[in-house]
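Structures given as structure tokens follow.
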Structure I
Amino acid sequence: MATACTNGIDLGFVDLGSAKAAALGAVQGITDLLPLSAAVHLRLMPTVLGWAGPGPAFAAAMQLGAFLAIVAYFHRDVWALSRGGFEAVRSGDHRSFEFRTLVGIAIATLPMAVGWPLVRRHFDFCGAPARELWVLGTASVGLAVLLAAAALVRRHERPFEEIRLRDAVVAGLAQAVALIPGVSRSGAALTAALFMNLKRTDAVRWSFLVGLPAIAGVGLKGLLDLRKAGIGVQGWEVVGAGLVATTITAFLAIWIAMKVIERFSVWPFVAYRIVIGGFLLLVVWLEVLA
């Protein structure tokens, strides 16, 4: 049996077993791809239920489920961009939309790729101070305010086909900010896309596609950390159960995001983030939860 913390990696999730890990994976799948923040819910849910926290490495590994869900849901876009990018390289037509979009996605990945190694020790190990409840609550409310502002100040007229490199730069900076637990990568990327005046459903679509390399990188790094920590057969069974649940609910979350934002804009998510962020800050103020 793995210890709770090995080489700085929290392995408390192993003792939870597959059923509880699947429940946590299901929650992560929903809250990671909706602009709600998986970090908040994976901290709050085990605390309320009296379970061991799954830890950042488990949460990172679950990103692979989100990656699979995005690729499956947007398989036409992924295929078109991949094929178009390959044809552009082969023919030398570097002005094609597909090639420029792929370059933009690569540019958007750079801030997160550069920033993560610099700040990881503050976020990704046992007892990381940046995962305290007041940080999660503040980040949740803060992004809610920015998301509301993006919905109010722009008319959201630009289609997906008008995405430019400047959209990628803004998305990349937003994803770097999302390294702060509680912000939400999908929420930050969506906020950036709305500020750039993209149509609401196209903003959702772009926010998922632009994050694919970062999501895959975080997921693979999480698996590597768990392997280095030596979680054993039981640990991998627990991880597998979580991944299956995450993939299923992440796919559902994409469908929900598209439908809700098309009909109600971002206001349901803004309200939810303010409520749960306010609750966390109240909990800290009253010192109710450890």
Structure II
Amino acid sequence: MEELKILILGNGYLGSYLAEELRSKGHHVEVASKNGKGTCREADLGDVESIQKLSGELKAAGFTPDFITHCASSSRGGPEAYRSVFVDGIQHLVSVFSGIPLILTSSTSVYPQVDGGTVNEDSPTNPDRETGKYLRTAEEQLLAAGGIVLRLAGIYGPGRSVHLKKLLEGSAKIEKGEVSRWLNQIHRDDAAQAIIHFIESGDPGLRGEIYNVADDEPISQRECYERLARILNLPVPGETLPDKNRKRAWTHKRVSNDKIKATGWRLRFPSFTAAVTDDPRLLESLK
């Protein structure tokens, strides 16, 4: 594979690992973040002058990106942070880096379905929360510019697994009722490989599209905790009423990954509970 020049916006859990993986494959990577810490360049996605400055610095260094990946997060901020990072951020990147292919890591949270059915990229998306609406706006902006939208399921991996952490701490609870909502997840390593898959594909026919990035096995919240308890020889958590007013919207759907798999992408960790057994880093990092 020829060396590509990749600009990554965001140096968080996914962005930092993605940079490592791309460099290990021989690509030239530049990373920019709002705080500009470490080896990162400083760039505020919500400020067009900051993005213009970044572009000038890269040009002065002889670096013209072949691909740009937007991996920045709202840093747990509210609607205004989402608008700045995603809506304004995509607008500024498309304007300043005109013509350069762009990937946006969005979220499967834009699917509001609560009927337990399977959703794909053609399913209705009408988020009831302002943050989700801003994500959809950013997606539409990117698609209009010929970019690629990757809707990521809940990311877990070394040092980060909400369900596993709660079980190990003894704070996990299973939601009561006939409906045990579906959990849709993706290992960090597989999420990064999905991005790399599109960067390295060289197929312009894959652009201007939305792809769900989720593993092969949506799992009910109840079954998730029951399986983990068996694997780790721990008590099955008790029950509680569903918290439908939490920060992340309460949804109940299974996310299909058929479209992205049809492009040739393959999973290293096809299910969450299999990863708990197959990836020793998960338990080691949470002990």
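Structural remarks
- If you line up I, II by relative contact order in percent (Cα under 8 Å, 6 or more apart), the top spot, with the largest value, goes to I.
- In this comparison of I, II, the computed figure 2.4 for distance in nm of label points 7 Å out along Cα→Cβ at positions 143 and 263 is attributed to I.
- Structures I, II were shown, and helix-only ellipticity at 222 nm (-39500 (n - 2.57) for each DSSP H run of 4 or more, over all residues; to 500) at -25000 was computed from I.
Every number in this text was worked out from the coordinates using simple rules, so none of it is lab data. Not measured: the values here are computed from a predicted model. Cβ atoms are built from the backbone, for glycine too; each structure is taken alone.
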